[in-house]
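S.K.: The structures considered in this document are given below.
Here, each number is a calculation from the coordinates, and none is a lab measurement. What you are looking at is a predicted structure, and each value in this text was computed from that prediction instead of being measured. Cβ atoms are built from the backbone, for glycine too; each structure is taken alone.
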Structure I
Amino acid sequence: MGRQWLHAKRAVASLRKAKATGKLTKEIMVAAKLGGADVDANARLSTAVEKARKESVSRDVIERAIKKGAGIGEEKLVLEQVTYEGYAPHKVPVIVETLTDNNNRTAPEIRLLFKKGQLGAPGSNKFLFEHVGLVEAYRNDGAEVDREEAAIEAGADEVEPLAHEQNDDVPEGCCGARFITDRTAVHAVTQWLLANGWSVITSEIGYIAKMFPALTDEQREEVGEFLQELDDHDDVHRVWAALK
């Protein structure tokens with residue numbers, strides 16, 4: 001068999017990196033479309049660009065994505081944001097956000113993924129989630145941090161600890177936090193955090209479940225596999241689930 005396994009492993013890693021890069025550039029385009037091309041004035045765009053840089057996305061690719069999203073130049077953004085509601089196995093509510101240039105292709109493919117997932121099914125469930133602003137950030141300067149005080153100063157409504165195990169963008173040993181805000185306050189909260197020593201890794205509008213179904217370890221694994229399959233779809237941008 002020789003080193004064929006190694007070549008296969010590299011091919012899989014390369015494919016995953018390409019998919020990750022594609023999703024990052026889509027996020028840049030959407031952020032630029034929604035908030036404009038000025039990175040300093042658009043918190044969501046600033047965060048997306050920083051993530052892309054960390055993943056070694058080239059400057060040219062980033063600049064093209066910004067221009068395309070903002071409608072600057074010859075290329076125009078044709079992606080449509082479409083949201084699907086449904087249930088993962090064991091009745092775990094799920095919201096799937098897609099970015100697609102052809103919803104006639106994406107919609108049946110998403111429905112098929114729900115159908116393939118054991119006990120998974122489409123169905124209305126947004127009433128089971130709060131639609132909020134989410135800003136995730138961390139401090140790595142060794143300073144003593146009071147998360148609640150930072151949330152109050154920043155203008156966030158709530159704050160939760162955020163560890164490396166929950167988001168691997170948070171370095172191990174750092175003080176991480178998820179700030180939950182009103183949807184209109186995301187930019188202001190992000191700017192305060194950036195000005196006060198925090199590194200922001202997520203700045204967006206999202207969903208938080210109001211309740212979380214009780215699951216066994218085996219059931220949690222089944223749900224996780226289903227969510228991963230959803231997330232691996234090229235057009236899926238975000239997957240929100242009532243899963244701790």
Structure II
Amino acid sequence: MTEPTTAAAPLISMRGISKRFGGVTALDGVELDAWAGEVLAIVGDNGAGKSTLIKILTGVFQPTAGAVEMDGAPLAMTSHSDAIAHGIDAVYQTLALADHLTPAANMFLGAELTRRFLGIEILDNARMRAEAERTLRDRLGVTLRSMDVPTESLSGGQRQAVAIARAVYDSKLRVLVMDEPTAALGPRETARTLKLIEAVRDQGLAVIVISHSLDDVFAISDRIQVMRRGKRVGVVRTADTDSKTVLGMIIGAHPTEHAAEHAAEHAA
């Protein structure tokens with residue numbers, strides 16, 4: 001797996017991120033760094049703050065305190081549209097696909113390509129299909145058996161490919177967040193989805209994966225960030241640790257986790 005370029009600054013950083021919902025503190029001074037060309041996995045039990053952190057990174061929530069930086073410069077976002085404009089997007093567990101539409105129609109849903117015919121603007125279905133086929137093939141190495149079927153007829157891995165293709169079609173994309181990308185997939189479809197993540201990473205994007213599957217985390221990630229009770233409790237290089245150690249950090253069984261975090265950051 002690709003190591004982050006140690007001489008370069010992180011592509012995306014989150015500094016001192018806190019988020020409170022009334023009297024509940026969901027995040028408490030969380031840090032995050034992600035480099036271009038790496039997969040950063042975020043793990044932790046339910047309620048650890050993973051989803052809240054990612055929703056701040058993707059502009060869905062605004063932090064109560066703290067800041068997001070890209071290329072070392074402050075990044076202000078008040079909506080998910082702002083995040084997309086800055087090259088940050090997400091593929092959530094639900095995928096947000098319209099099952100009755102074709103893969104191409106799903107890829108361009110809300111951003112359809114059009115052409116003029118006899119002075120009237122109409123959908124350019126041929127171009128959307130061609131662009132969808134090209135993106136799936138060239139960016140993800142995926143060729144669907146048919147582009148003319150409803151998306152609901154595709155396998156879980158193929159549906160995941162369509163959702164990822166929709167995000168990477170934007171040439172400005174630099175950070176892709178994936179929330180539980182292998183949830184409810186069988187072993188074969190999981191393996192295909194992990195290859196899709198590798199393909200995106202190898203194109204120089206920073207990929208941030210939230211997953212409850214430590215097997216998948218160890219198969220795909222370059223570094224692992226552990227969250228617990230709204231705090232970051234450790235960051236380790238995947239190649240330098242094992243699932244037992246990471247599980248111990250998740251449940252709070254390792255008192256040396258902060259030392260592991262410091263060592264990993266110092267090495268970076």
Structure III
Amino acid sequence: MNVRVKVKDSAAMVVGGASGMGRATAERLAERGARVAVLDLPTSEGAAIAKELGAGASFHPCNVTDSDDVEAALAAAVEDLGGLHIAVNTAGGGISARTLSKSGPHSLDAFRSVIELNLIATFNLNRLQAWHMSRNEPDDAERGVIVNTSSIAAFEGQIGQVAYTAAKAGIAGMTLTMARDLGSLGIRVTAIAPSLFATGITSRIPEEMAGELTRDAAFPRRMGRPDEFAALALAIVENQMLNGSAIRLDAGQRFAPK
């Protein structure tokens with residue numbers, strides 16, 4: 001199976017593709033002629049999204065914190081796609097809790113769960129995605145590209161983000177090493193580190209509050225839009241020289257302590 005730097009006719013997988021930045025990316029990939037597999041929770045809108053994406057699209061329910069579930073969903077998606085050239089991983093989430101608060105030390109179980117959902121789940125996806133990509137015949141020496149989701153919290157996390165910061169910093173930190181690991185196979189690895197984007201709960205934040213939250217941005221001083229994440233993901237796919245980096249997508253914002 002030949003891989004193409006161009007998106008058309010490629011086999012693409014978007015984990016977390018039923019909403020937000022993942023959905024926007026799945027839509028862009030489909031518009032550009034890729035066959036797209038959407039992986040998301042069984043309770044998500046994934047089936048409806050896949051139907052909207054048209055012929056060649058499929059939905060595979062998947063809980064990224066269940067390793068057996070992930071392995072089975074990836075295998076089924078790759079079988080439907082006929083291979084795997086592009087993997088974009090956006091699933092994740094966080095909590096708000098200080099290292100020490102009036103109620104006592106940060107819950108260790110809560111910390112572990114955030115690491116599991118973000119960092120460990122991303123690595124598990126990556127190792128399996130890379131395995132499937134490694135079976136491709138190279139095209140211009142490339143077999144595939146993986147795009148993960150970090151956060152600018154990885155670099156300047158706010159008060160109460162200690163678990164989320166650790167998880168997203170781990171994703172950013174493993175990017176170059178993984179790219180080096182997989183370079184001899186012609187597989188690229190990058191991460192996008194967004195600032196505050198209008199997805200999920202944040203999409204319902206009033207405009208005035210959103211302006212306050214993004215006041216430290218250079219320009220534009222607003223929340224990011226899912227399609228702006230998707231645009232960068234596609235740019236990464238199409239440019240072989242983008243590899244091994246965590247790319248900030250933040251309008252020049254640096255998070256204040258709180």
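S.K.: Given a value of -14000 for helix-only ellipticity at 222 nm (-39500 (n - 2.57) for each DSSP H run of 4 or more, over all residues; to 500), calculated from one of I, II, III, which structure does it belong to?
M.R.: I
S.K.: Out of I, II, III, which has the highest value for FRET efficiency 1/(1 + (r/R0)^6) of positions 26 and 186 (r between Cβ atoms, R0 = 25 Å, to 0.05)?
M.R.: Checked I, II, III; max of FRET efficiency 1/(1 + (r/R0)^6) of positions 26 and 186 (r between Cβ atoms, R0 = 25 Å, to 0.05) sits with I.
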